[in-house]
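Heads up, there are several structures right after this.
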Structure 1
Amino acid sequence: MALQPVEPGKTRVGWIGTGVMGNSMCGHVLKGGYQVVVFNRTREKAQNLIDQGATWANSPCEVAEQADVIFTIVGYPSDVREVYLGPDGILNGARSGAILVDMTTSDPSLAVEIYNRAREKGVYAIDAPVSGGDVGAREARLSIMIGGDEEAVRAVWPLFERMGKTIVYQGPAGAGQHTKMVNQILVAGTMISVCEALLYGYKAGLDLNTVLQSVSSGAAGSWTLSNLAPRMLRGNYDPGFFVEHFVKDMEIALNECRRMNLCLPGLALVHQLYVALKAQGRGRNGTQALILALAEISRIDWKPQSPTS
């Protein structure tokens with residue numbers, strides 16, 4: 001029998017991970033009329049969702065026991081492994097026919113392992129990492145990259161539409177995670193170029209707010225330039241995406257490069273700069289804090305810019 005599409009008021013949705021992005025994403029599902037049961041290691045971070053009508057569970061296993069579709073967005077591949085395959089994990093509670101959707105950026109090989117373990121229980125597993133940061137999560141404009149059985153993907157498509165605008169099925173298990181690695185390699189290169197360009201303009205004595213007016217809409221334009229460069233100018237290093245999580249993502253990509261005998265020196269350089277930034281105690285800052293590490297190398301006293309300077 002073909003899988004039936006999810007339906008508000010009928011499909012029970014489980015949600016594990018209510019951090020910077022997961023909280024907003026789960027909120028969109030709740031507002032869509034779905035019954036939601038949530039778990040997070042720190043209950044306080046899920047309290048606003050509980051206040052909106054979500055039900056609390058005490059473990060990933062307990063979430064799976066109560067849900068037809070279970071979403072996860074946690075921190076690291078080790079967290080994904082524990083949440084899915086640990087003693088209190090999802091696969092110990094999931095019923096046959098359930099659909100599991102991991103939206104964490106994680107190892108492609110782990111996505112395949114979870115997929116195979118899920119199949120043994122008659123459960124579907126999808127890897128669907130996202131891009132767009134805190135703003136994309138809040139505004140339901142995420143890019144969602146999906147791997148897994150197409151039948152299961154189509155069944156939960158309405159839920160993806162609650163969270164994102166660019167939703168693309170990439171292929172079998174692991175394909176979503178590989179696509180996210182492509183995304184992160186692009187982000188890494190763009191981030192260093194934005195930081196270097198701003199430091200050049202700063203050292204040259206330009207009004208950087210005026211500079212952004214000229215360059216943001218031309219060939220040099222990018223999401224990073226439009227969204228994160230203004231934060232750098234204001235000295236706002238609050239996380240839309242944590243430095244320490246981006247370091248993790250680049251390490252996943254570099255490990256895949258080693259496996260494929262692929263040399264990406266630009267990625268390796270940006271990774272090392274972010275490792276330095278993390279060592280400086282900025283692991284919980286947003287990725288735009290990279291400009292501070294580059295400013296330090298050149299002994300530039302980087303200071304916030306007035307929007308009207």
Structure 2
Amino acid sequence: MTDTTEVGNQLRLDLLREALPYIRRFKGKTFVVKLSGKVTEDHDRLISLAEELALMHQVGIRLCVVHGGGKQLSDLASLMGVEQTIIEGRRVTDDATLEMAKMIFAGKINTDILAALRHRGVEAVGLSGVDGNIVHAERRPPKEIMNRETGESEQIDFGHVGDILEINARLLTVLLDQGYLPVISSLGADAEGTVFNINADTIASEIAIQLEAEKLVLLSDVDGIFLRAGAPETKLSRLTAAEADELIKNGSATAGMIPKLQSIIGLLRRGVKSAHIINGNARNALLAEVFTDKGTGTMISA
């Protein structure tokens with residue numbers, strides 16, 4: 001009968017052997033990792049995730065982390081009695097909501113991530129898109145949005161929500177070249193210094209393009225892309241940009257999957273080698289996605 005300790009040691013050795021080619025391949029490459037607010041709100045999960053990021057950093061991968069914080073912003077708004085309007089998944093950012101976003105994004109969440117990384121010995125630097133003019137943006141103009149309940153279109157002013165005009169990656173490049181790990185919150189500003197709330201996925205994508213990243217990894221609370229919601233057997237583990245495009249054209253991709261796929265196809269065509277959607281709540285999901293053949297989520301390659 002084989003000793004369980006021996007089996008465990010053999011398993012770890014097998015995993016190390018599997019990881020070694022990937023460690024060699026990705027040393028010196030740049031990854032952009034986007035963390036959702038849901039991933040960062042649990043302290044134990046954040047500590048575990050920081051450990052995974054630290055390991056990747058220590059084997060020579062150049063990491064740039066971007067985070068949102070929609071869940072924490074909604075919680076604070078509820079606590080403060082500030083009513084929130086979310087239309088088609090997009091938040092209307094009024095004056096009070098913008099002030100809370102600055103507190104939560106550039107303050108609490110950013111500092112919590114830095115503290116977790118410091119605990120693992122990583123020299124991380126906290127930034128927002130306003131620092132070093134990283135995210136140059138403009139106010140989003142009012143948009144025609146279809147009301148799914150009534151079937152009628154209406155003009156929606158999203159308030160202090162910004163659209164990205166340009167990413168200035170000079171500061172990020174300096175930090176990465178010196179061995180630091182930048183952690184960027186999802187704010188940007190225009191030339192006059194007006195601050196905007198900006199979608200974190202969009203910031204992460206645009207930064208990945210500017211840094212000519214090997215990978216963009218989107219950590220969310222889903223296990224990847226599914227052809228049918230709630231049907232685990234329909235999960236797509238690997239596909240190319242062309243195959244993703246075909247899913248949209250033939251109607252296999254539906255609802256919220258379409259804009260996510262369109263965004264990923266766009267960034268792959270602009271130079272990023274691959275994009276990954278994984279569940280950030282699963283322990284070691286990030287390491288398994290990067291360093292094993294099977295992975296854990298959905299990988300879309302150029």
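Quick check on the output: 68, 45, 38 is Cα extents along the principal axes in Å, derived from one of 1, 2. Which one produced it? Walk me through the numbers on the way to the answer.
On the way: 1: 65, 46, 34; 2: 68, 45, 38.
Working through the options, I get structure 2.
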Per mean count of other Cβ atoms within 10 Å over residues 45-52, the highest-valued of structures 1, 2: 2
Ranking 1, 2 by distance in nm of label points 7 Å out along Cα→Cβ at positions 149 and 181, the structure that comes out highest: 2
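Ranked on mean count of other Cβ atoms within 10 Å over residues 13-20, which label among 1, 2 comes first with the largest value? Show your work: numbers first, answer last.
Details: 1: 26.8; 2: 12.2.
Comparing 1, 2 by mean count of other Cβ atoms within 10 Å over residues 13-20, the maximum is at 1.
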Origin of the derived value -14000 (helix-only ellipticity at 222 nm (-39500 (n - 2.57) for each DSSP H run of 4 or more, over all residues; to 500); candidates 1, 2): 1
Origin of the value 2.3, where distance in nm of label points 7 Å out along Cα→Cβ at positions 69 and 205 was derived from one of 1, 2: 2
Structures 1, 2, by distance in nm of label points 7 Å out along Cα→Cβ at positions 141 and 293: label with the highest value: 2
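Among the shown structures 1, 2, from which was the value 3.4 of distance in nm of label points 7 Å out along Cα→Cβ at positions 37 and 109 calculated? Walk me through the numbers on the way to the answer.
On the way: 1: 3.4; 2: 0.6.
Value 3.4 for distance in nm of label points 7 Å out along Cα→Cβ at positions 37 and 109 corresponds to 1 out of 1, 2.
Which one of 1, 2 has relative contact order in percent (Cα under 8 Å, 6 or more apart), as calculated from the coordinates, equal to 21? Don't jump to the answer; show the numbers that get you there.
On the way: 1: 14; 2: 21.
It was calculated from structure 2.
Values in this text are rule-based calculations from the coordinates and carry no lab data. Nothing here was measured: the structure is a model prediction, and the numbers come from that model. Cβ atoms are built from the backbone, for glycine too; each structure is taken alone.
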